[in-house]
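Read the figures in this text as sums done on the coordinates, not as results from a lab. Predicted, not measured: the structure shown is a model, and the values here were computed from it. Cβ atoms are built from the backbone, for glycine too; each structure is taken alone.
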Structure P
Amino acid sequence: MEGWRVFVLRLGHRPERDKRVTTHVLLVARAFGAHGAFYTGERDEKVEESIRKVVNSWGGSFTVEFAGDWAGKIREWKRSGGEVIHLTMYGLPLSEVIEEIRRSGRDKLVVVGSEKVPRLVYDLADWNVSVTSQPHSEVGALSVFLHELYMGQELKREFENAKIKIIPQARGKKVVRVS
């Protein structure tokens, strides 16, 4: 889509509480154009395996990796020349900053929280961005952010090496095996 790559960093995964939400964050990241994701908190091989199965069946090269130290991951990302976008309801409005973020040409690490986000995340981020200044879901914020970042082009994306594919139609469900 663009010359830069996008990865998502999901903070503070707790398997007993966040399994579905973390999985949804990762599914949205993949479907809406991110190249991969990292997550912190507690390692959850079931979540990793679930995403690998989706990639294997539905295609693409999306990767997911556990990162034990979120601050270290953010600092490493910045040292390698990337920029960090933290999605928070307290940030600058998306509509006011998305064009500048899109034009930067730098790889992007989009940070989404779970429980209370440490102050250091706000300080390390190049951008603290709000999709809305109302309480909302990190899944919703990520999908809106990626949609705006890619200007809707992610919705037209074809996933390479897909084994199954949906054929759009007005009524009913049509799924075909590609390989």
Structure Q
Amino acid sequence: MTDAQIAHEILTIFARYGFKKTSMADIARAAGLSRQSIYNRFGSKEAVFGWVVETSTAEMLQHVRTVLSAPKEKPLETLVMVYDIWVGNYVSLSSGTGHGAEIMDLAIASKSRSTSTSEEEFTSLVAKFILECDLAKNIASAQNKVFVLKFASKGLFLIAKSAEEFSQNMRRIIATTLG
């Protein structure tokens, strides 16, 4: 398994049990490693979670870059795909578990403590795309639109019952904001 696949498996465990109830044994099983290997590599559950967030975010950013570099024939649909990658694909992990909001809050807190600039890079990539597609008059306007879309996507994450529902509602928000 790749690091991204292992991170996804571990994230699934955190979403299923919540952070507090997830054990190092649960994490080891999800990663296909021994508990001792997990302790040796990370030292703590908090460090594992930080790694999961960083690894998942790096994978998402790479996928977002790929989607945004494609031809800009249907920019609104491209943006739906981008927000599906950034947030929507994780709806299924949290729906029905009761731990989605908790894991999202922890991930946001983890990112704020990190030196990673993934959130800023995401904003920059999407704002540049919006500007290139003439969906905003200037970069400040494009960044403001990304700000609205990011917060709307996080709100949809909390209420959507499926990835499909997330996509449909995100499509409506994108069309209203940019259309």
Inset, instruction - Check the numbers for distance in nm of label points 7 Å out along Cα→Cβ at positions 22 and 110 across P, Q and tell me which is largest. - result: P
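Out of P, Q, which one gives 1.8 for distance in nm of label points 7 Å out along Cα→Cβ at positions 30 and 54 as computed from the coordinates?
Values: P: 0.5; Q: 1.8.
Derived from Q, not from the others.
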Inset, instruction - Assuming -12000 is helix-only ellipticity at 222 nm (-39500 (n - 2.57) for each DSSP H run of 4 or more, over all residues; to 500) as calculated from a single structure, say which of P, Q it is. - result: P
Legend entry - Structures P, Q, by distance in nm of label points 7 Å out along Cα→Cβ at positions 94 and 126: label with the highest value: P
Legend entry - For 3, 15, 20, 21, 19, 12, 7, 3, 0 (P(r) over Cα pairs in 5 Å bins from 0, in percent, for residues 78-149 alone, calculated) the corresponding structure among P, Q: Q
Legend entry - Given 1.8 for distance in nm of label points 7 Å out along Cα→Cβ at positions 6 and 166, calculated: source structure among P, Q: P
Legend entry - Source structure (of P, Q) for distance in nm of label points 7 Å out along Cα→Cβ at positions 46 and 142, computed value 3.9: Q
